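Heads up, there are several structures right after this.
Any read-out appearing in this document is the output of simple, stated calculations on the displayed coordinates, not a laboratory observation. From a predicted model like this one, the values you see are computed outputs, not experimental measurements. Cβ atoms are built from the backbone, for glycine too; each structure is taken alone.
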Structure 1
Amino acid sequence: MSPQTHSIREMLDEASVRLSELPEIDARREAELLLIEAAGLSRTTLIAWPDRQLTLGQIQTFLALVERRRRGEPIAYIRGRQAFWDLDLQVTPSTLIPRPETELLVELVLEWLPADRPLLIADLGTGTGAIAAALARERENWTLLAVERSTAAIAIAAGNLRRLALTNVHALQSDWLNAVATKSLDAVVSNPPYVRDDDPHLDQGDLRFEPKRALTAGPDGLDAIRRIAGDAGRCLRQPGLLAIEHGYDQGDNVGKILATAGYRHIGTHRDLAGQDRITVGVTEALLDQRNHNLPLYLKRNRAQYIA
């Protein structure tokens, strides 16, 4: 691209061609996001005034961002933020990038747990704080613990929670649930590391830039989930809910881990792509649905359970 090109339209056209080299992205949309970032413009301006002239400084900044993206750096790290749920979250290379499929975990927990009760819920491996923040935003009666062992990541999560002005969620630095009291939680949710240590995808796409410690979990990718299942069993009340995100081919094995750890009514739910994505279990059998004083999970979806 030439720094002599000055109009919004021309710069977007050239950037789109360059970014089209990347697989499976919307090159035009990403070019627009990068120009918004570089030039301090709104998307409305890009659409309404495509012949507007850009300054040389705006163009140079834009070209530098486009080159970073062309080399494969995730656009979320370039921009320093990522949308999740209805939130705008700061992200850095110290945290995983929140992904749309994780919103299924939020949706299911909101459906399963009673909205009008003062529940205490831990989000393990919170990273940016995305899951905890989304649940806290939707349920003012709940208290969320955004739990993270990484010093760098917990600082990002705490900053996001402050900016969002959420008063019912707290950042807690802990190695999983080590800092949480026995039988103190109503639910544990997590999008933990679940990639095999030797998975070839680690050398591809955005994963090349994300923190490996937050991605990998042993030879089969299940070490973190085993640890969470055990720790959560100590910390959950009766009945308590455990909901874990995992890989598309791990549903059966995660279900077996939960069964071995003593959970009941274990079930796996699929994402919009039809892939196994979330497995849940409870710390004791579901009780009579007529007793509405108890937090009964998945009243409408019990047929989906596999154990």
Structure 2
Amino acid sequence: MQVGFIGLGNMGAFMAKRLIDAGHQLFVNDLNPQAIEQLVAQGATEIKQLNGFAEHHLDAIFTMLPAAEQVKNVYINNGLIASLKKQNCILVDCSTIDPASAQIVAQHAHENHLEMLDAPVSGGTVGAKNGTLTFMVGGNQAALQHIQVLFDSMGKNTIHCGEHGHGQVAKIANNMLLGITMVGAAEAMNLGLRLGMNAQTLAHVINHSSGRSWSTEVNNPVPQVCPDAPASRNYTGGFASQLMLKDLGLALEAAQTADQPVFMGSMAKQMYHHFTQEHEPNLDFSAIIKLYQNDKEETK
């Protein structure tokens, strides 16, 4: 298939590379020239202006952008949807944004006779690199089935969640839980360390017991417990703490509109807000363990 991809950050670049590796013809756009160069070197074609995608009659265009503002700018304000009007091109936004914004963009696409899917992902940069992401998809199921092969190139699970915006509902609920479990993992692991236990042994016990979670088993916040986790490379190259803070904010905003209390989500948001004020906000969200440590502590 011929596919467009806009947004080549930590996640998007790996996802785009998976599409190339699967044999799809890729057309890319990003504000970062280096990101473009790396994908072009691997076989992609650069599209300098958003309206340039319309010249290639693509089967689908994927976006992976930081926030709702950028999503609306790309699709609506900067005219990507208008330039593709009535083309048989399915639009897929993999960004994590609020459900209402996803529905606004989908409505704009519908008015221009285009199919739009919201398809946020779970699995982090490791999942993006290895092609093991989970996609949570809202929108027309027939449109999803038409380009299922593209999702299969980038992930191992594609779940249709319902109507437009429901992919985002699933994602913010999932990420709120992820933020909460990471705080819990950091708190429990650091308690064990302060009581003198070996980190690897403690993690082994937890991961074979009822406390097991993705935050303890795959992305453990203690360095060297999981060799491939961001904690083992100074908390770099993962899911930034400031993005977790953003996602928790989206969850709390959605909860407010639904008049739904989220006590633990609120506490996790407060902790990530404090962390990003005191530490480098681009550190992986597992670095929240630093709130429990002092500079003299060392992992045993």
Given -10500 for helix-only ellipticity at 222 nm (-39500 (n - 2.57) for each DSSP H run of 4 or more, over all residues; to 500), calculated: source structure among 1, 2: 1
Value 19.0, calculated as mean count of other Cβ atoms within 10 Å over residues 16-23 from one of 1, 2, is from structure 2
Figure out for me which of the structures 1, 2 the number 31, 50, 17, 1 belongs to, where P(r) over Cα pairs in 20 Å bins from 0, in percent was derived from the coordinates. 1
